[in-house]
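Here, each number is a calculation from the coordinates, and none is a lab measurement. For clarity, every value in this text was computed on a predicted model and none was experimentally measured. Cβ atoms are built from the backbone, for glycine too; each structure is taken alone.
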Structure 1
Amino acid sequence: MIELSERLPETHAPHDAELGVALRRARNARGLSLAQVAEATGVSRSLLSLIETGRSDITVGRLSRLAGLYDIRLADLVPEPRHPDPLVVRADDRRVMHYEAEGIDVEILTPEGPHAMQALLTTMSPKAAMKDFIIQPNEIFTVVLEGKVRTEFADGREIVLDAGDSAAYVSGESGHRHTNLSNKTTRMVVVIRRPRPR
C-alpha cells in the first residue's frame with residue numbers, strides 16, 4: 001500500500017515525469033527489472049513504477065540508491081542546461097532536482113566535464129528533513145550559507161552547523177542525512193569528491 005507521503009499533489013510537476021523517464025531509461029539500459037531494482041535498493045516495486053511514470057515524488061536518499069545501482073550521477077537525470085559551458089554555470093541556468101515530499105531543492109553547481117568533484121546548492125524549507133540516509137563513500141565538504149543544519153550519521157554520529165560553519169567527512173557505509181533545524185529556509189553548499197574524473 002502506498003503511503004500518503006509517497007503521493008504527489010493533484011498537479012504533477014513536469015520534473016517528475018522527466019525524472020521518471022530518465023530513471024526508466026537507466027534501468028532498461030542495464031537490463032534490470034523493477035523486481036530486481038526493488039530487491040537491490042529496498043524501494044518497493046510499486047513505488048518504483050509510480051516514480052518511473054511520474055506519479056510519485058522521490059526522496060533524496062532513494063534517488064541516491066537508484067543512481068548508485070545504475071552507476072549514474074545526479075546530473076545524468078536532469079535536462080541539459082540551455083547554454084552548456086565546460087567552465088561556467090550561470091545562476092539562471094542551473095539544473096535543479098525538486099524533492100517535494102521533503103521540501104528540498106538541489107541545484108547542480110558544477111559544469112559538465114571531467115571534473116574531480118561535484119558541487120551542489122541545497123535549499124531546505126523550514127524544518128525540512130531528509131527521510132532516508134544517503135550512502136556516499138567519497139569525502140564530502142559542506143558549508144552552511146544560512147540557517148542551521150543537523151547532519152545525522154547512521155552509525156550514531158551527529159554534527160550541527162550554524163550559518164558560516166563548515167565540515168568535511170565521509171558518511172560511512174550506512175550513510176547520512178540532513179535536517180533543517182531553523183524555522184526559516186536553510187541553504188548549504190555540498191561538495192563531493194569523486195574518486196576519479198568522469
Structure 2
Amino acid sequence: MTHIPGDGGAAARLALGRVVGAHGIRGEVRVLLYDGSSRNVRPGLDVLLIETSGRASSARVAEVARVGPRTLRIRFHGMDTRDTAQELRGCELAVTRTLLAPLAEDELYVADLMGARVERKHCSGEVQGLGEIVALTSNGVQDLLEVRWRDAGGHTQTWLLPLLPQFIRTFDAGVICVELPEGMLPEALEHA
C-alpha cells in the first residue's frame with residue numbers, strides 16, 4: 001500500500017464502499033458497497049483506501065467475490081495477514097473517476113447528488129427550496145435520497161425523495177429540480 005499525498009482530491013474520486021472488517025486469515029476484507037448493484041470493483045483495479053483522517057493509500061485488487069447483496073470479499077496485492085486487513089477497518093474504498101466507464105448523457109453518480117439543493121417550480125413560476133440532499137438510503141425496494149430542511153421554528157427536519165426519474169426533472173450545477181405528486185412532502189413544505 002502506498003500513501004498518496006495528492007491524488008486530485010475528493011472531486012476526482014468516487015467512493016464505492018467502506019471496509020467493515022477482516023475476512024478470514026489471509027488478509028481479505030469485507031467491503032459494504034454503497035450501491036449494491038455496482039460492478040466496478042474487479043481484479044487489477046487500483047483503488048484508494050481513505051482513512052477517517054482523510055489520508056489516502058493506494059492498493060490493487062487481487063481477488064474479489066460477492067458474499068452478500070451489498071458485500072464483497074476483497075484481497076489486495078501485498079496484504080496477506082488478518083492483522084493487515086483489520087487495520088483497514090473503517091477505510092472508505094474509492095476509485096479515481098478516470099478509471100470508470102463514461103456515463104451516458106442521462107446518467108449520473110448518486111455521490112454527485114450529495115449536498116445538492118432540491119427545488120420545485122410552481123405553475124406561477126415561483127421556485128420553492130425543499131432542502132439539501134444529505135444521504136442515500138434504501139427501503140429495500142428503491143433508493144431514497146434523504147433531504148434535510150429547516151422548519152419555521154429553525155429545527156432540522158428530513159424527508160425522503162425516491163430516486164426515480166419521474167420525480168427528478170433536472171440536475172444541474174448542484175440543484176435538483178423535482179416534480180412531486182401531492183402528499184409526498186412534509187405538510188409544512190407541501191403548503192408553503
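Figures for the structure shown
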| read-out | value |
| --- | --- |
| At a computed 16.4, 46 (Rg and Dmax of the Cα atoms in Å), which of 1, 2 | 1 |
| Value -1000, calculated as helix-only ellipticity at 222 nm (-39500 (n - 2.57) for each DSSP H run of 4 or more, over all residues; to 500), assigned to which of 1, 2 | 2 |
| Of the structures 1, 2, the one that 4.1 was derived from, the read-out being distance in nm of label points 7 Å out along Cα→Cβ at positions 63 and 167 | 2 |
| Structure (1, 2) behind the derived value 3.8 of distance in nm of label points 7 Å out along Cα→Cβ at positions 79 and 183 | 1 |
| Winner on distance in nm of label points 7 Å out along Cα→Cβ at positions 87 and 135 once structures 1, 2 are ranked, highest first | 1 |
